[in-house]
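Once you scroll down, you'll see the structures, which are given as structure tokens.
Bear in mind that the values in this text are calculations on the coordinates, not laboratory data. This structure is a prediction, so every number in the text was calculated from the model and none was measured. Cβ atoms are built from the backbone, for glycine too; each structure is taken alone.
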Structure 1
Amino acid sequence: MNFTLKQLRYVEAAGRCGSITDAAELLSISQSSITAAIDALEQTLGFDLFIRMPAKGIQPTPSGMDALGHIRNYLEQTNHLDSDLRSIGGQPVGALRLACYVTTAPHVLPLMLKGFVRDQPGIRVELAEGDMVSVVEQLLEGSVDLACTYNSTLPEQVSFTPLFSAPPYAIISAEDSLAAKSSVTLAELAERPMIVLDLPFGRDYYTDLFYSRGLRPTIAHSTRSSEIVRALAAGGFGFSILNIRAREAGRPEYVCLPIKDPIPAIDFGIVSVAGVRHPRIVQAFLDHCAKLSSRGIFDELMVKQSTSARK
């Protein structure tokens, strides 16, 4: 092998950043070190990894794209090997890289991590976030070990471990006449302006609840932030539908109401690459979350459906 692990890390960083300058800054090394690593690997492989574009950075060639995928997989395996070797005879040590769907992260991560960080002091947790598409992409690219998200349209290359089922619920101003009810129907909601969470899969999921029943919601506001959704609902600008209830002190400005219509809940859980052996760090986190799920720790995040809705 005519290249080193260090060179592979330099090349991978350049491909990830799309810039030799940015990769050098990220790794706190000189640009010439990045360039030398790329040149050495290209000479060894016999083909170009990148197209140099003046003032625009670098762009992987088709062969370079394939090579970067293999390099990332190899680097991930070496990171896991390092952690496993250092964990022999004791608790797991190293870094767990965890991505989480951005709207759920503030609510699920504190529940997941509190006991884990306490019980596994040798593990450092590195967090990333994104929409339901990007967190899975991060997983498949090898930039994270696990992704926490809903089981919506997951690709075949991944495995899903459910933690809890989250039925959709309505969020509406406490001053709205519907707020006095114990539950609402989609038909009742459709008479009011809708605030929609405008993220990949999210917008279609929430609006299709109405369209599939012959109802046409009036979308008055859209946002990519679930916190803005809650703020607008509290301000009386309309209703919205979410799946996870915020973990916060009492908010008298809005209420969370179960939906009477029979709507299947969607599962939230942990996504991993299918068909691979998990390193000790990853398995420790999966085991920890399974225990939390069996103890009902996540129940506080759900607005339970009415009895009629579950029939």
Structure 2
Amino acid sequence: MSIMDDTRVAVYLITGFLESGKSTFLDFTLRQDYFQIDEPTLLLLCEEGEVEFDAGELKRYNTYVEVIEDQEDFTTESLQYLERRYHPDRVLLEYNPLWSVAKLEQMRLPNGWGIVQHIVTVDASTFQVYMNNMKSLFVEMIRNAELVIFNRADTAQPLPTFRRSVKVVNPAAQIVFEDEEGEIGNIFEEQMPYDLEADVVEIEDTDYGIFYVDLMDHPEKYEGKKVRFRGMTLKSRELSSGYFIPGRMAMTCCADDTSFIGYVCKSPDAKNIKMGQWVMVTAVIKHEYMKAYRDKGPVFYAEEVKPTEAPEQELVYFT
């Protein structure tokens, strides 16, 4: 479902389970000044949502509504007919996930049409129910999504767990949590995605970015903690033979803009560790001065460094 170089009609794919907030999201977006264009917009609905669109009012925004209720009617030919009828410059496609997002990804769209953004809406209050009963459909929805919006969220819910459910499938997805007042800020302010009170704090591959940033911002929380994480090794001339840096390559803004992030690790086995090797590190964290930092900073005192396989997704994302 990659963007075509010759995309003439931008298709915005919005999907999510019934009453997950798709229609509300679309209705709000269509009314915003920043979203207005002079050319026609086709709003294509594949299920009846909780919000009814006023076709007459939408025409003020040069937006036309069409409904396709049956899956067998959602064909390349039907889309070509709608293109001839409305000549849209863009299409907002509210897609029924029960029709299979995977089939949509394999479907031949009209010439010049290209999906430029894939958004998934999720009702946080019912998310766990859907995950217990329709997990495969949810995974299919989010696998290639750029943005996942959890609405009706509450900080009393296990939001870090919800985030992890997305990140293990699609590490690159941006995840937003919203309550009735709007976007929720730092969901990890009260609860990190790992247990800091455990004897060994296990850092999942998808949480390394959060761990790296939080350790930088709140070193006092980690003083004396024993952690275990997977990292790629970096050797530096600025470090003596007893040190190396386990870390990850992180995407800072785009695929062409990556950098290595990690902290110094002291280990008696450092001299035997090869540059670029993947290792599982178990270490105690201390906060002390290091010449390489030119200041105080986190230092891992390794208790065990074991060779391991690279993670399925080697890049780290901070969203």
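The table below gives the values:
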item: Structure from which 5.3 was derived, distance in nm of label points 7 Å out along Cα→Cβ at positions 23 and 295, options 1, 2; result: 2
item: Origin of the derived value 0.70 (FRET efficiency 1/(1 + (r/R0)^6) of positions 151 and 247 (r between Cβ atoms, R0 = 25 Å, to 0.05); candidates 1, 2); result: 1
item: Entry that produces 4.8 once distance in nm of label points 7 Å out along Cα→Cβ at positions 47 and 303 is calculated, selected from 1, 2; result: 2
item: Entry that produces 4.4 once distance in nm of label points 7 Å out along Cα→Cβ at positions 7 and 119 is calculated, selected from 1, 2; result: 1
item: Given 11.7, 38 for Rg and Dmax of the Cα atoms in Å, for residues 191-238 alone, calculated: source structure among 1, 2; result: 2
item: Winner on relative contact order in percent (Cα under 8 Å, 6 or more apart) once structures 1, 2 are ranked, highest first; result: 1
item: Value -5500, calculated as helix-only ellipticity at 222 nm (-39500 (n - 2.57) for each DSSP H run of 4 or more, over all residues; to 500), assigned to which of 1, 2; result: 2
item: Source structure (of 1, 2) for Cα extents along the principal axes in Å, computed value 71, 42, 36; result: 2
